[in-house]
Structure P
Amino acid sequence: MINLSENEKELLKDMQFIDLFSGIGAFRIAFESFGAKCVYSIDKDKYACETYDTNFNTHSHGDIRNINEENIPKHDILCAGFPCQAFSISGKQLGFEDIRGTLFFEIIRIAKHHKPKIIFLENVSNLERHDHGKTFITIKENLERLGYNIYYKVINASEYGIAQSRKRIYIICIREDIDNHNFKFPDPTNEDVALEDILLKGNMNEFVLNKKYKLDTSKINNSRSNKPIRVGTVNKGGQGDRIYSDKGHAITLSATGGGNGSKTGLYYIDNNVRKLHPRETARLMGFPDDYEINPSIAQAHKQFGNSIIIDILQYIIRELIKDGSIYNG
């Protein structure tokens, strides 16, 4: 998380938001850090909901398709990191032919009824290119039909002080009647950060690779970089079997994936090759150290791989506040 001034922590204290496809609460933490109040949350993944509810003392489990929009409380902001598997390059890319892709229209249904000031969406970067751009055109047209101006950008977290290469598309929708037309996405901060900055100390034997691997010793002591530094391979070096230096950035965390480094990647750390501890993946997603992680390592890795980087959300919210449209109406 980024450091906010005491004043910033109160700037949205009169705003209410809903957290759709809430996952483990990245949107909630980001908006609450500016003082906004969450009035509704829902997600179908019961394990993610267990983590969410433990941290926020809520009951978020449910299927959005079964929710009557009239029963959702009034709100100023609608947040949704809607399911991305249907659009990801690592999946079958079925888009709206996949039930997970059609869940976007549940957002439209709810927004049509409530007309929030702001709709804030996040998805995989491939969403913009999926089906030769037709999918994104459909998304834009549906939001514009509801009366929203659309702003969007693919952002790589590596450029914003996060030691993880993670490209995601962020979509800001501002209701036409309140839009000041001043919104812009945050400029990169390009801070010097590396994976080694967020690593835990102590015994990590549980995550150490116990197989033979090959290292390129010429790259082991490379200087720090704001990009992943590949230094070796396991087996044939397929996805999930590539080894990276802790002096560079982590590769994109994922909810699935195969290979010995599935979900987190493999890293050469303290003369060992290992996966990341769930707390380390939490840090790479901007979650504070007092956030309670799911006790299942497999679930924890999946949940952080599915989540959204809190710092990026905060940077964008800060720009929304500067724009001022959020206070109109």
Structure Q
Amino acid sequence: MAQKLMLLDTASLYFRAFFGVPDTMKAADGTPTNAIRGLLDFIARLVDNHHPTHLVACWDDNWRPSWRVALIPSYKAQRVEFVATGGEQVEDVPDRLELQVPYIRACLEALGIPIVGAADHEADDVIGTLSHQSTMPVDIVTGDRDLFQLIDDSRGIRIVYTAAKGVGRADVYDEKALLAKYEIPANRYADYATLRGDASDGLPGVKGIGEKTASALVTTYGDLAAIRAAAADPSTPMSPSVKRKILDSSDYLDVAPKVVAVAKDAPVGTVDATMPTQVHDPEKWLDLVELLELGSSAQRVMSALNLGPKESA
């Protein structure tokens, strides 16, 4: 089998599982398990559908890195919850999901799926770094459009995009598919995203520039530097109103590209992403399966990873 690395945007997947799997799913002691079981089912489906030989669960060691906030203070600010003691900032996560995250991590560790984070970096940056380092094709599983900037046909880097149709029928984006959808090349997606902004991430974008105008600017002028140069040049055919919008957003455009760009040099250390050939910690895994009553979800992920007997459909 040809080698292929699959990188999971883990939080994206367990949030999707939490909101997509009925919250009535719980263990006998009342512990919610919908995100845990949903994530295990997702991993099983992804491995069965895309046949990776290497697999990494990429983790948000810091979901709101200080260096991004220093550049754009509004970055993910709407997701911040201030803890009463000491004013600590944490991500606003539903309580029933927050309870499950340590169990999710424990399950992945017990199975032997490597969990990789990086200090003061998001999972996106871990994904960017590992895909940049990879010597084999890469499938990046995410519901985050920002990672489209990593698509690279010459290196076999694709996005398995779960936001539109879910994990089972996820759209797979290579350069051709991205161009058909957004009319921009992958290597210009970050410029497009900078112009467009993203309210969900607290990125204002250029006021008055939406997706269509951002796409047209990138198609016509190229990268952000060329777009800004065209806006400052009276002789270019760019409309006066668009020029003014870009010039008025100079302060934002000076810093936003670094915030939007996915890092490719995060301190991830040495990672052995080889798919496990046996359960890393069988005793811990069996304890978790029993405690959380993971049942068929445990069987499916074991079967997909070839760590246990095949389950009939």
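Per-structure values
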{"item": "Highest-scoring label, criterion being mean count of other Cβ atoms within 10 Å over residues 26-33, among P, Q", "result": "P"}
{"item": "Winner on FRET efficiency 1/(1 + (r/R0)^6) of positions 2 and 234 (r between Cβ atoms, R0 = 41 Å, to 0.05) once structures P, Q are ranked, highest first", "result": "P"}
{"item": "Of the structures P, Q, the one that 2.8 was derived from, the read-out being distance in nm of label points 7 Å out along Cα→Cβ at positions 58 and 138", "result": "P"}
{"item": "FRET efficiency 1/(1 + (r/R0)^6) of positions 154 and 298 (r between Cβ atoms, R0 = 30 Å, to 0.05) derived as 0.55 - corresponding label from P, Q", "result": "P"}
{"item": "Origin of the derived value 24 (relative contact order in percent (Cα under 8 Å, 6 or more apart); candidates P, Q)", "result": "Q"}
{"item": "semi-axes √(5λ) of the Cα gyration tensor in Å derived as 34, 21, 19 - corresponding label from P, Q", "result": "P"}
{"item": "At a computed 0.25 (FRET efficiency 1/(1 + (r/R0)^6) of positions 106 and 178 (r between Cβ atoms, R0 = 30 Å, to 0.05)), which of P, Q", "result": "Q"}
{"item": "Test item: Cα Rg over 2.2 N^0.38 Å, for residues 74-145 alone calculated as 1.38, pick one of P, Q", "result": "Q"}
{"item": "Answer label among P, Q for the case where helix-only ellipticity at 222 nm (-39500 (n - 2.57) for each DSSP H run of 4 or more, over all residues; to 500), calculated from the coordinates, equals -6500", "result": "P"}
{"item": "Read-out distance in nm of label points 7 Å out along Cα→Cβ at positions 66 and 122, computed value 2.7, structure in P, Q", "result": "P"}
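Computed from the coordinates by the stated procedures, all read-outs in this text should not be read as laboratory data. These figures come from a predicted structure and were not determined experimentally. Cβ atoms are built from the backbone, for glycine too; each structure is taken alone.
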